[in-house]
Structure P
Amino acid sequence: MKILFSSCRNPHFVTITEYIESALRKEGEVLFFDDRDFVVPGRIRWDLSRINNNLIRTIDKFKPDIFLEAGGHRILPRTVKKIGERGIKTILWTIDPPRNFEPVIESAPFYDFVFCGGSEAIDILNKHNIKNIYFLPFACDPGYAYPVEVNKEEKEFYRSDVVFVGSYYPNRLEILEKITDFNLGVWGPGWDRISNNSPLKKCIRKAEGVDYKEWRKIYSSSKMALTIHYQDGKTICHQASPRVYEVLACKSFLLSDNQRDVVRLFEPRRYLDIFDNINDLREKLNYYLKSPEKRRAIAECGYREVIKKHTYIHRVKEIFNIARKGENNGKKRLL
């Protein structure tokens, strides 16, 4: 089976793109297409057309059985239609919060199957009567995310009672500033922009990207990790971020904000726990810091659950299983 996988890579660290690609390579021959290969910054219409024309040329040369697009913002409806007309199965996996979601809404009807990383995308696409929509959340890659042994010097450097790894966003700053009296460590890009007067300033450990080799050590050295999902007050976002799976795969205790997809996938107080507001967060931080056995038991259950059900190999197999069922119901052949 030949698969053309279209998405974009982060030049600074490994992301979901590499995880998906690695899982796909276990299913067949894979060619990667960079759908963000812009010549001119700003993504003008001419440049977007050039990328789409390059994709069609790549399709015609590689002749894949399957076209899988992760994202969907930069592949035009006419391009998806042309690929489908060549007898190629077309699959979309939406992976970003639905900011500027109009390009995805416009192109989604032309895909044979649409998989959504967050349930909010399903809600939006259902309102536009898009067919063949499936919930397919993120996952972990155990080749990157796993517990590690750290030496004394590393543990001293990386450890915190409570750790947050992720980019700066105002909603995250608002929460983290309320827990600076705990032994808190914050790692990730953008945190250097906060005010020098912020009480969180003392907790910033590294204000730049953190790669998998480093966050494995951070999670393995700390007592618990927090996830605070992106919220801007305008964009509805219910998805469980990749960090949720990565923390669990490192066998670390996770305390997450009350995100709909997190609760749907992982039972609170069994695989992780959640907080509803600042007071709830502070109470649970105090409780779990004083309850190491409870913390370790939940972390162990979370680790087993994520490895058993939530790896990118599971997700890729689910894509192909659903696509095969679709072809058996009269759709184009997959293989």
Structure Q
Amino acid sequence: MLRIIALALSAVLLLPQIEAQAQAWPSKPIRFVIPFGAGSATDALSRIVGQELEQTLGQSIIIVPKPGADGALAAGEVKRAASDGYTFMFGTNSPLAVVPNILKEPPYNVLTDFTPVTYLGDNTFFIVVNPAVPARTIAELVAFAKASPTPLNYATGNTYALVSTSMFAKNNGIKLEAVRYKSEPDAMTDLLSGRVQLMNGTATSTLPQVRAGKLRALSTSFPQRSPLMPELPSLVEAGQPPFPIGPWFALVGPAGLPPEIVAAMNKAMAAALAKPSVVAAMQKHGFIPKSSTPAALAAYMKEQLGVWKTALKAAGIEPQ
């Protein structure tokens, strides 16, 4: 009985310390761990919003690239971090929805090992080819792939590119060979050299090369056109069925993050994502910012685990 009373008193005594810590947040730099490398869309977008957060929170936002294992390395680092509000993952569907489905023994549980903070938005992808590929439309690409004696190689710097391109191949009865990279900047070197022939890639990586004439864009990978290249047909306009998946971003922290810190970061991030200058800067990368409540993100993450499980099966990608 005395032991129970002592434990209860300890908890009561510690409570003011925990509340004070949350109220004082942030009192030092905050780390955003990202699942892809320097120069990737995740890197560019996290820096755009990070600069705005530095003004509102009064602390530096340090971007920490942790590429590899489809984002599992970044997620693992955040999972192991202290729940003090100084480490978050500026994450994507790769570590938050695909890793748990693509690995037989995932290194974490998305629903219990992380604290949802806010949805961040959706990204835009374009299907591009090396100019040596004699295709200017999706139909011509399919015809070229069918006539090729060997499978065409496609680069993937993230799981959306991997799964969507695999679906594209199955939908059209063609054989394509995936060449996987930690991040899109790594893949771009081989795409530009012709070692790989095509890629479904972010605007961050593909647009500068398309505008320089070093790559050829065939379509967006979505049902609608993009204002970044309005002359380019959408995937549906190119005669293809829409993909049942999309590339999305979300901010999460380690499990057990204090509610006060979650609320403060959610409020700060929502304000940053709504600021016109931030929206404009992100849209240049094809990103459509959109915040949410922590509860809405938790529900969405749970739903997306099922969506991506079905998509991986449809694409013929088995857990490893």
Structure R
Amino acid sequence: MMVKLAESIGRLVMAGRNFTRLAAYTTRVNQLINTIENIPNNNTLKPITCEEISRPLIAGSGVVQICDPKNPTVQFCDVPLCTPSGDLLVQSINFTLRMGQNVIITGPNGSGKSSLFRLLGGLWPLYGGRLIKPPNSKLFYIPQRPYMTIGTFRDQIIYPDTCDDMYRKGILDSNLLEYLRIVQIEYLVERESWDSVQDWHDVLSGGEKQRVALARLLYHKPLFAILDECTSAVSIDVEQSIYEYLLNSVQCSLLSVTHRVKQLQQFHHFVLEFDGCGGMAFKPLLDEDSVSIDVEQSIYEYLLNSVQCSLLSVTHRVKQLQQFHHFVLEFDGCGGMAFKPLLDEDSVVL
């Protein structure tokens, strides 16, 4: 009798959990339907109470261009960030990210960080300006709570590909095991096996699911990867190990949304800051104490070759950075100074 009672209580608890999940799904579907119904038929935004915006914002009025395959680029030119219901989040987005450059994206909740990726992925229409980007097949998005598909453990790594797609690409289980080793969850193969079919949403922990999604990134090899707080459930040491591998061994630019700015800024070249009041700032990460020398040199190389700007650099890394400068201004600490050209032929660019 007690055993039967315990089993009944267990089934009741599971049923309650399933009903709670169903209620959440129903609420989200209802919100989606309401949002679609509230979009005006003429695709014109509701009036925006902002003095800085003088032009009308019309859905689809922006221009989306596919970048040159030989020069992969993400470029926002005077793009307003608006929701489909007409809420203006950012007045104008302007920045350029080239292949091999990584950017940290920060800002308060609701400031437009995740909404930016909806524009980039084509989920939201453009309400003005111009967006240059690679095709969607070269973009890869990892959310904070990755989707676990129905299928085998192998299917979780190669999603949305099938096994036939994987073999057609010349990738074997041994390659997948290497991806798991990089994100430090290779033990899951011994625990579950490749062909095991489970409810992976419940079987895997939050950190394991995030690292499975990162293994997907290594499998698909995109040009640009959007990491939307996808390592929030991963320990800092594992997180930094993964980012170090992505920076040094993967030909992929990272757009990282994170609250761990200090821990991860050494793996990025720029920061995109949303202020939550309709503004944004895109600037290089030039903190010498936190940026590695190779990252710093990459930033200076970009500034030298691509930005029409003269640099006055205060630094203790003279030998590492003198190749990007033409003159040196030296203070002797005794009231004197000297201004002279950098004439070392081995260190000065032409």
Seminar exercise, completed: Highest-scoring structure on Cα Rg over 2.2 N^0.38 Å (candidates P, Q, R) is R
Problem set entry | Parent structure of the calculated result 29, 22, 15, given that Cα extents along the principal axes in Å, for residues 144-183 alone is the read-out and P, Q, R the choices | R
Seminar exercise, completed: The highest value of distance in nm of label points 7 Å out along Cα→Cβ at positions 32 and 312 among the shown structures P, Q, R is in R
Exercise. 0.93 is what came out when Rg/Rh (Cα atoms, Kirkwood Rh), for residues 64-135 alone was calculated for one structure; which of P, Q, R is it?
Worked result: P
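Every read-out reported here was derived from the displayed coordinates using simple, explicitly stated rules and does not represent laboratory data. Just so it is clear, the model here is predicted, and its values are computed rather than measured. Cβ atoms are built from the backbone, for glycine too; each structure is taken alone.
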